[in-house]
1. Comparing distance in nm of label points 7 Å out along Cα→Cβ at positions 67 and 99 across 1, 2, which is largest?
2. From 1, 2, which structure was Cα extents along the principal axes in Å = 94, 60, 40 calculated on?
3. A value of -23000 was derived for helix-only ellipticity at 222 nm (-39500 (n - 2.57) for each DSSP H run of 4 or more, over all residues; to 500); which structure in 1, 2 was it taken from?
4. Using relative contact order in percent (Cα under 8 Å, 6 or more apart), single out the structure from 1, 2 with the greatest value.
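We did not get these values from a lab; they are worked out from the coordinates using the rules stated. Only a predicted model underlies this, so the values are computations on that prediction, with no experimental measurement involved. Cβ atoms are built from the backbone, for glycine too; each structure is taken alone.
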Structure 1
């Protein structure tokens, strides 16, 4: 036998041996439902309590791929058949910043920091609900594929993506006409395309509650340069000015929007002129010393009420750098994480139509992930409020099931 034939025979035998050892039979044979159920009991066990409307899976916080709070993942932009009531969507974009870049890694960091949030241990005592095991179908819809090399294209991409997702039919159409988006940033400029989408979905402007150290209503000319362009108007400090110009924010008489946590750096007091012209109410970081968190909550609720649609935008730099160093434009003198969370819990009656949590730049945070952890908790509080408001709406419309009615009475 020739050497080539011997080599071919040896390779053939080796191939057969590998195929036999690779569990080929497992791939080709048909599995019975009983066997599949047994596999699910072993590797995908579920745990259900009587008040929970949908079963939820037990999973250790450190296990599994990194979706927000271990939520089910679908790339929603390419799977329109997957309906949702609330979508977690990442916008990894940071080329509109004026100081430190790095927030493009924010969505990934926030998801990782949310690992201890699970449907199994997702009960929120202050709200009296588990947002991950209630009426709302909440999905992690992945990230918008935003270009890092052309801001004009990036704005178009984000606007198109937010508009597409906001126009979808919700999973619970009896409760709301359109689903809600909670965006993980990314720099703060993403609020402009998000507000464009909110306007399109609702057919009109919304009011804004803006937690931030900075105004973000700066006229683009406040960043002076000989070299100007259409792109240079779009920054993470000018997007609310642009949104106001486009009529996306309901800033008429009697419908102001709110900044909270301000301690911004100014050129002079004239910097407030654009803000005043667009009818914003300003709550400074120092106000918490005189008013306390209760007073801040009352000021916000008296201004915004409970009926008008509100878009909530949380820049993580509203927190003091001691609590959130991992951000692009840190400003000393901010609120504590506890103060912000307490205020968020106190405004749960707002009619939130969407939200974002932005400016998490993990390269500047400590090894303990304090900035991303704070951001993940903020998202949890926002989701809790959205879901709880939905339960309240169920009671008003009479669409609640028996289990849900019992649940509402317990609240």
Structure 2
């Protein structure tokens, strides 16, 4: 059973329940939010949070918390549009004008090529460290991409969700365990909840608020909500519970990484390398401080973080691409096929996997990086601003339009991402 909202509807919830359960039974259905959270937290987010903690201690803890609140608003807005209208985000964007299709089509092709290489490279780093000399670096990256593609193409949503829950559970246990191991200073942590911006921390502050917890995959949340079998406004409360639980978990995860940075690195004045390789520096610090067993456990959590992002992007962004192609080829929107079964979905999974392998063996072409940075920097402002537009328009029934709180948070998100976008563009060309 499928409709235009995309995804796969072969879950037990979709087949047997028209309305969500009440009480404790609701908690058993939590899942799509976990998927988007696990996908959104990648190695780069861990490094950014660690570096913030290593440079400023607990001073930016408030920014990490605010960032999770902002992401709750963005994800909720995306899923609310799906549930309230029965339309997808791609249909919503297309209703704003053909310019959205031009932008999104160019963006998703460039982004997919570069992100595919980045994600496979990030997964290869801990695998190479765990199994030194077994395979060359590029082979670990290629293997992780191929395994991710095979899993996504061979399994339906319910299996995919179960795998993502496993990975985020592993990530959570490892990272929170490390935070407990380094013995956090609770007094300083509580003081860090009071907003302050230390000298030289402006960009780190904005990055913590805007960068942790997902980018384009936040637009996939509505598709995963539909795939779970939640397809009408009756599921709005269930979706909001799911979303809040997921980002509370993400918030604890981010706070734990900042604690590790503050206690393990800030106090010892240890500097990490930039990019994903900074996590290998942390592994060396952990080995010296706590022994090889703790370092190995951390690398396993590192693998869970990066490989869950592969699975989430390979599935979620491929759903977006499949819906984009449907919008272009099905002018009457009569095609109600399951998006996971379409040639466009399979094509984009393979696009994420095989062409980017070139980037594992050679330097990334400078022109491609410029183009990717320019288009990529605009996506989050695009998402925030178009959500404000859509959710306050007649496209959405009056009872489900945004109120002052949603508009306020989406407005903060839009302003924040515009500033980050401008900073990114200035950094690219100066």
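1. Largest value of distance in nm of label points 7 Å out along Cα→Cβ at positions 67 and 99: 1.
2. Working: 1: 94, 60, 40; 2: 61, 49, 47.
Label of the originating structure: 1.
3. Going through each structure in turn, the value belongs to 2.
4. Looking at the calculated values, the largest one is 2.
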